[in-house]
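Pasting the structures here.
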Structure P
Amino acid sequence: MIYDYITIDKNKAAPLYLQLYESIKRAVGTGRIKKGDRLPSIRKLAHGLGVSCTTVDAAYQQLCVEGYICPKPKRGYFALAAQSQYGDCPEKPPAPASCRTNRVYIRYNFGTDCVDSRNIDVKAWRHYIREILNRKEIIASYGAHQGEMELRSALSDYSGRERGTVAPPERIVVGAGTQPLLSILCGLLGRGKTVAMESPGFLQAEQVFSDYGFKVLKLPGDSAGIDMDALQKSGAGLAFVSPSGRMSNGLSIPMGRRLELLKWARKNGGIIIEDDHNGELRYRARPVPSMQGLGGGRDVVYIGSFSKLLLPSVRIGYMVLTPELLKPYLPLAVNYNQTASKIEQLALSGYIKNGGLEKHLRHLRKLYSEKSEKLCAAVGREFGGTAEILLQETPLTVLLTVHSVKGAEELCSIAAEKGVRVTAAPGGLKIRLGFAGIPMDDIEPAVACLKEAWGKYLLK
């Protein structure tokens, strides 16, 4: 090994970047790498270990986040002081009793909060970030309150092509994800409003509505979405929907129900808040156009994001206001601090304008189609009639009903003990298997591991 403090094994199931991260962290902690030591460049270390630059970059980024190393412009990466659990401390101090947990090594991750780092267009993203960092006149000033005009123009074109939205740049508001944007929207709408949503709903949205004094009505759903009779009778003036992936089952709201909702808004003077997360990622058929576009840009506030399209860590979302809501927003815009990084906004703008995002989107559609097919086939092969599968396309998950003497929460705990992370769906009756973050080659052994963990609890 060219670097004797690094131990990686390409035959292990653990990702290479994680093995590299653990090796360097251990070397910093034990003093083999001392404070101020310069680490090899990404390119040099990748060449020396026979791994990709992406692998090294991912390990270095995680080490930076946790405070083991830090980057210095044009010089490279340098070690920082060892963390408190190492160095001068003979042993890690015990955690308070209330905080102690039995940490389990997760070998296979079917979580829904990550993407596979190997499928991220890191090289392109790094290029656009560097390009903006070189524009000193740009980075030396605060960002625009409403969002950078370059990005809003790019988003206007992109969302029009991919989602069919009616989104002039002047009606677009940029923010760091759905919650900050909803906060602005609630401020415009005023307190005391009533908002309806299908049960189960989007918890983060519910929290914002509650914080602003909104009455949240959890309405039942039918096979097509939120129950229209219940909505009519509720007296709500707002309806929050996720037409591309319902929280209850991950399926899209069919066209007929979308038109019914638009008719309800038009007839009752209501407003639909459309959370279109991952609307572009439908891959088995063409994505259904946004409700905002179907309604001609009226009566619908549109919210889009890029967490699963680009990077979960790039917290950029956008909201398209109705013409009526734009009027009160404009004089207030200067009072809202921009929550999304100006640098990332401008980098994303370049990425979109040069076609990078749409090229990456085509790659993701193909990838997730292949991953979902492989996952469904593996579950069918291992579990047979003891499990029922529902593919949730845009949420990038498979919803699993397991015929077992154990409940969903218990099965999740049993899986974790075997090194497989899965989550219970809202209601605790089904299990989610997210396939965005798990590598393709890990899908079949991960499902086999689940079968081994749950086998004795299955109902034949």
Structure Q
Amino acid sequence: MKLHSNFTIMLVAIAMMACSSPKDRVEVWVSKADSSMLLEQQPGINFSNDQVGEVIDVDTNQLCQKVNGVGAALTWSSAYVFKNYLTPEARLQLFRELFTPEGIGINVVRLTIGSSDFSQGNHSYSETPDTSLSNFSLDMDMGEVVPMMREILAVNPDITIIASPWSPPAWMKTSNSMVGGSLLRQYYGVYAGYLVKYIKTMQELGIPIYGITVQNEPEFGTATYPCMLMSAQEQNEFIRDYLGPRMAQNDLKTRIILFDHNCDSPQYPISILNDSVTRRYVDGSGFHLYKGEIEALCSVHDAHPDKNIYFTEQSGGGWAPNFGDNLLWYSETLMVKAMRCWSKTVLLWNLALDENDGPKNNGCSNCWGVVQVASNGAVKRNAEYYALGHFGKFVAPGAVRLVSNGQSVSNVAFLNPDGSKVLIAVNTSSQPAGVTVKCSGRQFAYQMDGREVVTFRWR
């Protein structure tokens, strides 16, 4: 029984298995690269003295970062397909599947502040020059993004929301356009006020913003969709002298997350965090992995261990079409390695796109969403969906990562607020691999097949 084959039947089956399973057994959930099993629950296994393969020690006495969870971006395009291609009943069913532990347990959502490459044109919340921002309006988000976000919060009110700008209003930039250019120094204070207005207005709409990144991909410029170059020096000055103080003056609890770009430039966030004044306003650093290596997150954490790490974007797409390879890559690289490098989140790009990988705004031509929502209402789940599910379904918000070892089988472990433990293990080899998991004086053994993702949960 696959998760997507019949959601209602799945819920009944899970409930029956939960009622009949002794508390001293280990839950086992499996996905295989060949799609023969996809987030499918297997019979529970007993704790025993049996030992096979590699020993994975899970240490409940060594606590690492507290995690928010995993998720994806509710771009305008994602909101559009949800609103326009699904009936209210179908949308509610899909949102329950996406945003509750009975489904895949997404509990973090990224929003765009103004337009991105997956928006309806290039628009901001202040379209004409006005340093007082009296013309500020969220009208562009009121048709799709705001109502869909509200529906998601109705299903899961504990969603963590991170928001990111692709560009300030055109009139604040050297290019006089939302495409290209940089922020004019004379508007640093006005733009800080603009971001504060966004946070406060969203709060008034019942959408609490946990954190904002200062600029999406500040080292990338394009001639086709909203973007802005912002050097580390510029971002440092903007946070230190304008955004940080403005948010403090307004007593906002929203966190400032810097960088929000690729793993090939760890020195960018490190250099800003080296400023003793700026770092007082900064919660942490955000990362993408279109370039570089995921271990860059570890290097930034090592340089500033008191500041948080967030993985904020990665997209799947037609450049990597193999389902099994994608399942293993996302599971190992992001769910395991990013978390082992101290990340509090793993966020993918578009939560949903249509059968033509759109609607789009002159951006990526073949990016796809976590799910595809076709114009006829049909829903397709991509490999990213199952990778997210192996984490979000089992690791609750507020869980703490535990130290775990292991070489041949990639793994990461967590302690949930309710006391349950979770281990996510990924065997990327085509050969089987046995694992013996030891934790708090007990152990269990399991034989993993080749190219398999397994989540274990026990008390």
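Quick check: 18.9, 60 is what I get for Rg and Dmax of the Cα atoms in Å, for residues 251-402 alone, calculated from one of P, Q. Which structure matches?
The correct label is P.
Figure out for me which of the structures P, Q the number 4, 18, 25, 26, 19, 7, 1, 0 belongs to, where P(r) over Cα pairs in 10 Å bins from 0, in percent was derived from the coordinates.
Checking each candidate, the match is P.
To test your reading of the models, identify which of P, Q gives 0.15 for FRET efficiency 1/(1 + (r/R0)^6) of positions 107 and 147 (r between Cβ atoms, R0 = 30 Å, to 0.05) when calculated.
P
Quick check on the output: -12500 is helix-only ellipticity at 222 nm (-39500 (n - 2.57) for each DSSP H run of 4 or more, over all residues; to 500), derived from one of P, Q. Which one produced it?
P
Which one of P, Q has mean count of other Cβ atoms within 10 Å over residues 411-418, as calculated from the coordinates, equal to 17.0?
Comparing all candidates, it corresponds to P.
Ranked by relative contact order in percent (Cα under 8 Å, 6 or more apart), which of P, Q sits at the highest value?
Q
Which structure, out of P, Q, was Cα Rg over 2.2 N^0.38 Å, for residues 243-338 alone derived from, given a value of 1.19?
P
Quick note: the coordinates plus some simple rules give every number you see, no bench work behind them. The model shown is predicted, which means the values in this text are computed figures rather than measured ones. Cβ atoms are built from the backbone, for glycine too; each structure is taken alone.
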